[in-house]
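A short reminder: the numbers here are calculations on the coordinates, not readings from a lab. Everything numeric here is computed off the predicted structure, so don't read it as measured data. Cβ atoms are built from the backbone, for glycine too; each structure is taken alone.
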Structure P
Amino acid sequence: MRNQICHSWALALLTFLVAACGGASGAFSPTFPDSREADIEHVLARVEAAPARPTSSISVGVTEGASPQLFAYDLRAARMLWSIPTHTAVTPVVAGDTVITDENRQITGHDLRTGHETFTLDSEALHLVGGDGEGRLGVFVLSTGGGVIASSKIIMIDGDSIRWTRTAEHACGVPAIHAGLVFVPWGNQNISVLDADSADETARIRIRDDVVGHAFVEGTHVYVGQAGLFRLTPSIAHGTKAEAAYLAVHTPDLPGRPAFLPDAYVPPANASSAAHSVRFAWRPTGTGEEVHLVDDSLYLVFYRTVVALDPSAENVRWVHQSTEDIVGASVQSNGLLVADHTGVLTLLDHADGRPGWHGNLGVAPSSIELGTGDLALQSSPVGEVRPLRDQLTSAAEDTDSRLVPVRVLAVHWLAALEDDAVTENLVSICSAPRVPPSVHNAACVALSERTRSDDHVIAALERHASFLQGTTVPPVGALAQAATRMQERRAIPLLIAQLRDPQTPVEDLPAVVNALKVLGDRSVVDSLEDFLRLYHAEEPTDALTSALSLSVDALVALAGPVAADTLREIADDALGIGQVRSRAAAALEGLGAVSAAAQQADEVRQTGVQATTDTAEADTDADARPEMLTMQHVEAALSPVMNDLQTCMRQDRTHPPSVRIVIVVDGDGVVQQVTTQPPTAQACITPFVSGATFPANRRGSRQVLTYTLRR
């Protein structure tokens, strides 16, 4: 009895497994061993012994319009093979000599060369994932896609008949066929290898740290992947990117966020989707355990724009702008073959993107698959090779509103170029009228961050708006920030001119004032004072208030106490902008504190110098020169001109109660420099102090002496 129960249980389990696997010997079974080296070696031996996949020049697509047509076009013969009405929901799948379409819940096969219908079957609410083929043999997958309750069908065709069908209780990806073997990705991480004759699973590969949704054949090699790319070699048994022949492709947040390979576990885009015009194009190559892309290029297609990138998507090779939207692309050995929605075919040179070979389908496709393999098209690129910076500038300035994301990216790529002339291009974009805000902001920010000093910033700052000359205001704010980063002092008079120009946008004024503060000296003080007096009582805006407040800070930094009169005037004007008045008052208070601290420090220092001098004079020898000059020497030297100095102080327009005189005397007693506080007294006092006679000192040292003139 017990044996009968066990036998019945085993039979039931076997029946379940066979049913679940569609009758295949363990195909997709959860118990099938994965990544066995012997199984993989057997598969690779068959693959290596098989001839390379032949090239097909036949392109298959769907036309635009209310009455779409399914068509096949032979690129080499340059003729339309056939065209028939269609209601396909997605781009047709070419599986060897058969074209597979998904139309109204019905999967239909058409002969690739004639268009004749070869078979039909009910899709059973499954969507067409993808397929592949070699000659008469073809394979395609129908699936529910990912999910907890997923199911798929793998269907093998032989000419006009279906050889076998297998089911899997998993989501399956895009299959490939080569060397009599069918490679089926499933469950995100598995590849089952089925015998094309029996549908038996002969090997299984498990990838542990990446997603695989696609399998395809290139030449004599089989590749699998989705976010990256594995080539089937013995190392695939390890199941990791680090240990297998693997290419990691970095695709950051590029416009439209195209995937390196579309997600095979979600329903495919329909035939008229923009996904056919926003995509990557590439072709794998490599030997041994290395995987590369042909020409080391990853092509980004974005509507009318094609950008050749390196696989890291960080370095740009070239940019091509088409007049029409591109709906199909195929990498060739000598460039990128593209088809636009008017039916024009163009081969873009792999080195510089110039157009060469041309063709015309004679129909307007909404999507198209441009044959397979290298078509060896003979091409002679035409036109001159423009500098990359000009290509990127042209792309950034394109007026197509759909291209705004790639236009912004073009600005970033442009700014990254090591070329001083890029500044001129950024000025052009930042100045261009009617540029979308995101493009304008990207260009202006990039311009403001330039650090390589060149004449383009100076030339741009020289420009002013003029109706008669047909010139417009340059991007003054960004240029001012760039000049600041470059420490470009040649910009000072030009920035002053922009500050005085009423045409300069008020939003640019804070950057101009800050640049003058950083780059300027006392020569810019008068201009800043004029700006404060002229605009401090205007109708306030955030930008104007900021610029005026920065002017207060700049005056303090560049003029010090000399700016006190202007600051007091601004602080006391009841009609002025409140925030600016407060800033000026705070600056005045700060200057007062600094002056008091400086005077106290001078007095302490003078006392110390006097004490040191007294000690030195007590020990002096026959040499009549003092060890160092003291306050007594200063008073003695100034005594003959004291009345003149008092007159200068009385006549000073600021009416100071005292004047602090700082005198620099060299070791021979010659006056080298005179400064006063307040500075308004300097012009009067300097000639008298400079003519005074000071003794030399025995040390031969330069001294800085301070004398306070009081009423």
Structure Q
Amino acid sequence: MLAVIGYGALLISFIISLYAIFAAIYGELKKQSRWVDSARRAMLLTFPVITVSAISMIILLVSGNYEVAYVAKVTSDSMPAYLKITAFWGGQAGSLLFWSWLMSAFASLVMLRKWDRDREFLPWVIVVTMVTLAFFLSLSVFFENPFVRTWWTASGPMVKQVFQPAGGLMYVPGQGSGLNPLLRHWGMVIHPPMLYLGFVSFVIPFAFAIASLITKRSDDRWIKITRRWTLWAWLFLSMGLILGGRWAYDVLGWGGYWAWDPVEVAALLPWLAGTPFLHSVMIQEKRGMMKHWNMFLIILTYGMMVLGTFLTRSGAVTSVHSFSQSQIGPYFLVFTLISVAGSLFLLFYRWSSLKAETKMKSWLSREGLFLINNFLFLIILFISFWLSVLYPILSEIFANARVSIGPELFEKLTGPFWLSILILMGIAPMSAWRASTAKSLGRNIWKPAAASLPILILLPIFGVTNIPGILTFWSVLFVIFVTIYEFYRGTKAKVRTSRMNAFSAFNQLVSRNRRRYGGYIIHIGAVLISLGIIGLEAFQSQTQATLSLGEEMALGEYTARFDDLNIYYTVDGTNMQVAEATLTVVKDGKVVDFIVPRVDYYLESGQPMTIPGVRSTMEDDFYAILVDWEEISTNSATFKIYHNPLVNWLWIGSIVFILGTFVAAWPTKEESGY
């Protein structure tokens, strides 16, 4: 019964979304506001209706209704309740329903704002958001229905459909297959929802941008309305990427957080488009410039969002993340091409109405440096898209062989551009708006630059000879000094004009300029992340060896001694075999830790999950993986160990990064809604 209710709600929500589209268009073309208001109410209705479908799915998952094919595929009796809920987005059909539910929530939320001032945007915002929602609902209704049940038929073969076929008998397996072990990590409980929140949040700025083009509005009103939507979308997307990196570090046994996996890149592409958009909209607000850029960037971000979902769900790319190839791929591709092509056509049609109000006078001005920043991000986006998506697909089409590109080429090609962006983080805040010369910029920047230069001498003295590493360390220090200097200058000026104490002046400075100083905190988080990245990419070392009990293997200053191997079956209902090794970690002749790398083998699904043993400090991680072992004697095992310098600064920087985004996104008293 619940499966029928869930499917019925899904079908009704699809019909409602179609009605909202046609009612909004009809009402606007006929200038009948009651039709637009009806479309608005329909858009609000999608959320509670899809919520019925989502709740039905969750109840089916938690209660173990294995006659529902999706439930049997992603859950089992051994899974705790929270993992059964996680299974909602753990497979293709469920994740599409989850995506639609989030989209309906955001669509309804934007309809709750007061529309008196921006009434002309309303019908077209409804159309764009409902077209997006209707597309994803159509995938669930017609192709990837999460509520189909399994039936025996009179002719013999089993069929999967919601309603009972003539003469059919319901098939109920005694047990489900269980969620993929790799998805049972805490990071994967939160990682997909964060990515999806980022994806669907970016639909709202896109909808307002298209509405602005259709209504021939050339001002920045659409940007002001969606400012915080953009910040929150970017925050969710950033958190999703960070959590995905943590999951990879803890579970996949890469010894790292990122391997330029195709689906990793698919999630990164919208961020690479959304980040320059987030920066350049400030130029339009302050200087009336980059109107074409901002329209292009939000269209690109939307396109990358849909494409990212397509690549993750279609099986078009080979990945440790992706689901098996399915029939929805062509529909995703067609929708992506039509939506992006249609949006770009509209942009070019309105091109002449988006003239800049002022002209850029210097490439060294802040707006000039922001434009350079845009170019750098788009170059990285193009490289990532070409190497991870287009090249493998084209190689299969024309050479009949799927070619995968290793991380070394990605790092070699994108590294210089990432470093350039890092340096720009230090230069841009010190440049002036409108006009800036090398002389004036040098006058502003020389103090933090001089403070950071000694590291270029000290690092080689202490044995660091890796040139990219040295330049990155200098860039990190340079940006930190610039940011501290900016806080100091602002606080000093506030003290001088208001005669407050330094603490009160600093607090008022940040609270009244949250967007600016929150951005500076984000920059500090970004450079700390860079510190962790360069530590791992430039200075990581690894080795592998087979050890007998009591034998040791060395890596740098560390030595690992194999002390014990224990193989057992769990008794807590999880139904898995565990192989657990104990290693004594010695550094400089002293025992510093005992770590326990293990492999959990899930008997239901026949899949293993590797859990590294990690000795973690601010300086480095000693990271060990149990690769293989002798099951009979347990006297021999193979280990792979990594030395990961500075990697924890990546996670520390991520926290600072997220904190800064909260500061920037939090509304000031002067702001009156979005």
Completion exercise
For distance in nm of label points 7 Å out along Cα→Cβ at positions 138 and 338, structure among P, Q ranking highest is P
Practice task
Rank structures P, Q by volume of the Cα convex hull per residue in Å³ and report only the one at the top, that is, the highest.
Solution key: P
Practice task
Figure out for me which of the structures P, Q the number 0.00 belongs to, where FRET efficiency 1/(1 + (r/R0)^6) of positions 122 and 530 (r between Cβ atoms, R0 = 35 Å, to 0.05) was derived from the coordinates.
Solution key: P
Fill in the blank from the handout: helix-only ellipticity at 222 nm (-39500 (n - 2.57) for each DSSP H run of 4 or more, over all residues; to 500), calculated, reads -9500; among P, Q the input was structure P
Completion exercise
Matching 0.15 (FRET efficiency 1/(1 + (r/R0)^6) of positions 50 and 426 (r between Cβ atoms, R0 = 41 Å, to 0.05), computed) against labels P, Q points to structure P
Handout entry: Structure responsible for 16.2, with mean count of other Cβ atoms within 10 Å over residues 282-289 calculated and labels P, Q on offer
Key = P
Completion exercise
With mean count of other Cβ atoms within 10 Å over residues 34-41 computed for every candidate in P, Q, 18.2 is reproduced by structure Q
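Tell me which of P, Q gives 7 when you compute relative contact order in percent (Cα under 8 Å, 6 or more apart).
P
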